[in-house]
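Each structure below appears as C-alpha cells.
Laboratory data are not the source of any read-out in this text; all were calculated from the coordinates shown. Being a predicted model, the structure only gives us computed values, none of them experimental. Cβ atoms are built from the backbone, for glycine too; each structure is taken alone.
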Structure 1
Amino acid sequence: MIDNDLRMSGSDSPGEPAAHVGFLLIPDFAMLPYVSVIEPLRAANRLSGRTLYRWSHVSIDGEPTPASNGVQIQTDFRVGTDEHFDYVFVCAGGNPTLFKHPATFAWLRQLARRGVKIGGVSGGPYILARASLLAGYRFTIHWEHAPAIVEEYPDLDLRRSLYEVDRDRLTSGGGTAPLDMMHAIIAREHGTDLAMAVSEWFLQTHVREGTGSQRMPLRERLGIAHAPLLRVISRMEQSVEKPVSRGELARVAKVSLRHLERLFRQHLGCSLGEHYLALRLDRARELVRQSSLSVLEIALACGFASASHFSRSYRARFGQAPRTERLHETTAKRH
C-alpha cells in the first residue's frame, strides 16, 4: 500500500532537475526485482520526453556486483559516497542474513538522516532491518525471507503484501512486485496518465494494489476447491510455531476428525499429521537456508520440542541434517 503523504522528488516543471535514484547492489542480488525498479524509470523518461529520473549504482567496494544469475553490474560509487541521491533502493537476494557489513549499515542510516527515501526490494528489506531503518514503519519482504525476519525482528511491522510505501520507506517483495510499486510512485510524482503509459509499455494489463498477496491462493496453489479443507490448511499454515490439535482442526472444518482425515487422504494423498509435519519442516528449511538461527531455535520456531526430534524428522524428509544443509548452502554461496 502507499501513504498519502509520499513526498515528491520529481516535478513537472521543465527546469526541475531529475530525481537521482541510487541502486545499492548486494552480492547475489535478485535480478528481476532490480530490473522491475529501474526499467519503469527508463520508460517514464522516454514516454514523457523528459529526463525525470537518472540513476547510479553503488556496491560495497566500488567493484562490479554479481547478481544471483551470474550477471555482473558495473557500479559508479562505493558505499560511503557523498553523492546526492533522492532515492536509494537496496537490492538483495540469496540469503541476506549472511550480509554483515557495518559500513553499509552506517551509510544507509546517514542517508536516512539526510532525508533520502530508502527502499528495499526482494531481500533488500532485510538489509534495512539490519541497519535499524524499519522500526516504526510498515514494510514487506519476499515471502521466502519472511519467516527469518519475523524470528530475528519480531517487533517490526511486517506485512505480507506486494509492496509498502510508508513515508520515506519503500519496500516490495520479489519478482515483478516492484513494477506495481513503481506505478504507484510514478503516479504520485508525475500523474496517473504517465504511470498508466509506463505500465502499458511493459504489457502490464493489471496493476496490482500494494495490499495484494505475494502468493497464490491456497485453492490455486494446491489445486483443490474443498472449502472446509482449505480452512484447515490455512489454519495450519498460520500455526506452525504452536501446532493446533487435530480436534481443533476438525472443529475449524466443522466435520468429524475421522471425516477430516478422509478429506486429507482424498485430496492430498496423505494424513492430516503428515501434511502438518511437512508444512512445519518446509518452514524449518526456509529458516535453515535464510536465517542465522541455531538448530534449536529453528526447531522451537517450527513446533518441535527438541533439536534431536527435529533433526531426525528433517533428515527423513530432506535426506540430510539441518546443520549439513546449512553448511552446504553457506559453502555454495561463498563460491
Structure 2
Amino acid sequence: MASFAHDHPFDPAYGRTLDDLVRIPAPDDAPGDFEAFWRARHREARAVTTAPEVGPVEEERGGVRVHGVTFTSVGGARLGGWLALPVEGPAEHGFVIGHGYGGRQSAGSDVPLPLPGSAAILPCVRGMGSRSRLPGVPDEAARHVLHGIGSRDTYVIGDCVADLWCAASALQEVLPCLAGPGRLGYLGESLGGGLGALALPWDERFGAAQLTVPTFGSHPLRLTLPSVGSGESVRAHHREHPEVTEVLRYFDAATAAARLELPTLVAAALFDPVVPPPGQFAVHNALPGHRELMVLRAGHFAHEAGADESAGLVARREAFFGKWL
C-alpha cells in the first residue's frame, strides 16, 4: 500500500494493497444494450465530414512539426487541437492523444511521440482546453463532468468520446496513408484514459492503446470513494439525484474495457487523490485481450520518485507500441 504525507481528509490509497487492487472486477450490471448504444454512437461519429484545417507550424521538436488544427465533430461542433507531422518522410504510424481534465493548452509533454516516423492529432474535447470551448459547455472539470448527465443521450462524456473518433477521422483525412484497420495507436491519461476505454472497443482503426490512471472505472465503486477530482462532483450530484446511476452505467470505463480486445498498456497508481486507484485497476483487470500493467506509486501527486517513474513510463510506452504498431 503506497503512503505519502498529504493533507487530504481521506486516504488516497483507500486502504487497498496491490493484491487487493488487481482483484477488483468490472461492474456486473452492464445495461443489456450497452454495446448497441456505443456502436450507434460510433456510426454517427464516423458519418461526420470532419473537414480538417491545418494551420501553420507553431513549433518543431522531437522529430515533428506541430501545427494547429481544427475539425468538425458530432452535432456540428468545430473543435481544435494540435497536429504533429514528421519532419522527414511520410508518416509510418499515427496516434490520437487524449488529455486530462486540466484541458490542453499546447502539445506539451506528449511530444516527442512514442515511435519515430509518427504523426499524431492532439484534440481538445468539447468544452475543454484553449481550442475547443463551446457556448453552453462548461470549461471547468467539476461542472463539465455533470453537463447533460440527466440522460445517456445528452451526457457530455458521450460527445467527448465521439470527439476522439472524429479526431481519428481528421488525422486519416490529412494523412490517407494512415487509413485502414489497426493503423492508429491511442494514448490517454486521466480523463483521456477513461474516454479511451469507452471509445476503443468499437473502432477497428486502432491497433494498440496506453491508458494512464484512467478515470470512469467502476462507477458503483467510485460513488463510494471520496476524491478531489471530477468524481467528487458526480458523487455530490448522485446524493441529490440517485437516478443518475442508470446513466452512469453506460459510461463505465471498466464495463467498456471488458469489450476491449486490442493490446493495451495500463499505468495505474497505488495512491491517487484525484482518480481513486480501485477504479483505475478495475479498467485494467477487465481487459480480455493482451494487457500490460505498469504500477505507479502515485498519480496526480508530486513525489520524489515522480520524474524517474515518468521516464520509466516513457520507455515502457515506446517498447509497447514498438511491439504492437
Relative contact order in percent (Cα under 8 Å, 6 or more apart): greatest across 1, 2 for structure 2
Across 1, 2, mean count of other Cβ atoms within 10 Å over residues 120-127 reaches its greatest value in structure 1
Candidates 1, 2; FRET efficiency 1/(1 + (r/R0)^6) of positions 136 and 264 (r between Cβ atoms, R0 = 35 Å, to 0.05) computed = 0.25; producing structure is 1
Computing FRET efficiency 1/(1 + (r/R0)^6) of positions 96 and 256 (r between Cβ atoms, R0 = 30 Å, to 0.05) for each of 1, 2, the value 1.00 comes from structure 2
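Taking Cα extents along the principal axes in Å from the coordinates of each of 1, 2, which one would give 51, 42, 34?
Source structure: 2.
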Value -9000, calculated as helix-only ellipticity at 222 nm (-39500 (n - 2.57) for each DSSP H run of 4 or more, over all residues; to 500) from one of 1, 2, is from structure 2
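So if we calculate mean count of other Cβ atoms within 10 Å over residues 72-79 for every structure here (1, 2), which label has the highest result?
By mean count of other Cβ atoms within 10 Å over residues 72-79, the leading structure of 1, 2 is 2.
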